[in-house]
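Structures are listed in the sections that come next.
Every number here is computed from the coordinates shown, using simple stated rules; none is lab data. All values derive from a computational prediction rather than experimental measurement. Cβ atoms are built from the backbone, for glycine too; each structure is taken alone.
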Structure 1
Amino acid sequence: MSSPEPSGSNRTLERTAAILDAVGHSAVSASELSRRTGLSLSTAHRLALQMAEYGFLRRTDDGAFRLGHRFVRSALENAALPVLERLRDTTGETAQLWVRRSDERICLLSSDSRHELRATLPPGSRLPLPAGSSGRLLAAESEALQDVQTKGWVESVGARTPGLGSVSVPVPLDGQTLAVVCLAMPLARVSVSPGEDFGGAVIQAARQISDTMAQRK
């Protein structure tokens with residue numbers, strides 16, 4: 001008895017799995033995807049673009065495809081967690097990692113301050129863009145990007161929540177903002193401003209995460 005023909009949905013899953021296997025841990029062009037999977041160039045390119053829309057792949061500046069945030073997230077969290085914990089211990093304040101999803105930002109990780117009075121949001125929290133210092137960066141506000149160019153950080157002083165402040169720094173990878181490190185604190189413990197007090201430490205933390213992610217590519 002001959003085996004049944006694969007259904008359309010099974011065929012799509014097979015092709016999706018083949019593309020993921022073909023991408024692996026390196027950037028792959030659409031033509032190379034076609035060669036590795038045996039799919040036509042148009043089919044491979046169309047499926048890769050659809051997978052990028054859902055976060056399974058992402059496009060690099062030169063149009064190649066890499067694994068997307070649904071796979072990078074675990075590596076990102078693993079790279080960021082010890083850095084955030086050190087940042088929390090060094091500053092005494094809550095250290096968070098935020099990423100953009102559509103028109104919102106999502107807290108992936110939070111290493112909460114041990115002070116009784118603290119700024120905190122649990123992982124999984126969603127906030128609209130461009131609220132807060134990290135929201136302004138993830139929304140790519142021109143003024144926020146200029147602050148990063150001149151100071152290295154973006155700060156918020158009671159803008160989203162009265163009495164609370166924050167300073168944020170982007171985590172770059174392949175010329176794009178992969179995530180944002182944010183240090184949040186009650187303004188009662190700020191001497192000059194969130195950025196002036198803690199900007200240097202947050203810059204160092206973001207750089208450590210970026211370097212780790214680059215090494216794991």
Structure 2
Amino acid sequence: MARATKKQYAVIGMGRFGLSVATALSGMGFDVLAVDSDEQRTQEVSNVVTHAVTADSTEEEALRTLGIRNFDVVVVAIGEDIQASILTTLILKDIGGPLIVVKAQNELHGKVLNKIGADKVIFPERDMGLRVAHHLTSPNILDYIELSEEYSIVELRATRTMLGQNLKELNIRAKFGCNVMAIKQGSKMNISPSASDRLVDGDILVIVGEKNDLKKLELAYSES
């Protein structure tokens with residue numbers, strides 16, 4: 001199935017998260033294989049993705065038959081069945097080939113997945129909880145992405161006190177130890193803003209930094 005001109009993704013588990021990932025990837029123009037042990041679920045997604053197959057991902061032969069090693073990325077999005085998630089990941093590692101991204105139910109599940117060789121472990125519920133909490137406590141924070149235990153990225157709506165100032169005058173790096181990576185201006189993204197760029201109403205700053213520094217930044221602009 002693999003083609004050199006376009007990345008191919010396999011998504012195993014068509015629960016809410018898996019279906020969302022498969023639909024988004026397909027909408028971006030990628031080839032997507034959707035796999036689930038429930039035939040009704042695969043039928044429901046068949047008109048959205050490139051291929052939809054009913055198969056038991058805990059059976060090695062089933063994954064080999066699908067040619068899973070030819071895909072660029074496999075997302076294991078199995079929901080409540082932690083045992084099936086772990087076993088599927090083990091089989092994928094044994095088969096070799098694709099980058100393996102696995103959804104974890106909790107921290108312990110995540111630790112196990114890391115130990116058995118998952119390339120990336122994600123925590124959708126926890127991460128969404130973080131995003132909602134940051135938005136509730138600081139309405140100017142539009143998004144919050146955890147990069148690691150130490151670092152995160154925030155999207156900060158330019159506040160009234162920022163408008164008309166340039167990045168040099170704001171001096172966010174010196175004040176908070178954080179770096180402005182980009183400025184969103186409507187549908188445009190300035191990925192290399194200069195110190196002289198002045199902020200206007202509607203601008204969104206994409207800022208990276210250590211979590212403690214970002215907290216200070218959030219508090220400083222929470223009342224603006």
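Name the one structure among 1, 2 that distance in nm of label points 7 Å out along Cα→Cβ at positions 15 and 191 of 6.1 was derived from.
Source structure: 1.
Work out the source of 3.0 here, i.e. which of 1, 2 gives that when distance in nm of label points 7 Å out along Cα→Cβ at positions 55 and 207 is computed. Could you put the intermediate results ahead of the total?
Working: 1: 3.0; 2: 4.7.
Structure 1 accounts for this read-out.
I have -14500 for helix-only ellipticity at 222 nm (-39500 (n - 2.57) for each DSSP H run of 4 or more, over all residues; to 500), calculated from one of the structures 1, 2. Which structure is it? Computing helix-only ellipticity at 222 nm (-39500 (n - 2.57) for each DSSP H run of 4 or more, over all residues; to 500) on every structure in 1, 2 gives -14500 only for 1.
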